[in-house]
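Down below are the structures I want you to see.
Every read-out reported here was derived from the displayed coordinates using simple, explicitly stated rules and does not represent laboratory data. This one's a predicted model, so the numbers in the text were calculated from it and none came from an experiment.
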Structure 1
């Protein structure tokens, strides 16, 4: 299991990428390559582990050769961002 500080740092970088220019898919690819590929589903426990599993399902486990294979629809996009923010906030509180 990775430290909460490490997970927080990777979420921060990923969220920063999502706030950049370009299409959502381009930003999601950037967030994945720049940060999220370094995380594993077992890096957190409990509810946060479930959130991380969802996040990695749309990112690390959904990218081949730098390209997102299935972009999230509007509902899953909102849920993905909410879970990323939740993981970042909760891991920050663990410090």
Structure 2
């Protein structure tokens, strides 16, 4: 399991690289839409709403996209690391 200094997992290089590949090897809009829909409908509506509200208030389309991609990317990194830590713990 990765070291924890607080409540959130510390993202490993391997998970970071994996998520980076996931994002860059997919259509950015598709990645963002799929993740925001999943968050809004299933996993974490508060995070989806928070990111959506920040993006809506942005002054430009570039700012909106940057807010969404950065927020969703960080969420996906933490989510993936938590999954990896859980698997590692279950497998011993």
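Numbers for the structure displayed
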| read-out | value |
| --- | --- |
| Which of 1, 2 yields 20, 13, 13 [semi-axes √(5λ) of the Cα gyration tensor in Å, calculated] | 1 |
| Entry that produces -24000 once helix-only ellipticity at 222 nm (-39500 (n - 2.57) for each DSSP H run of 4 or more, over all residues; to 500) is calculated, selected from 1, 2 | 2 |
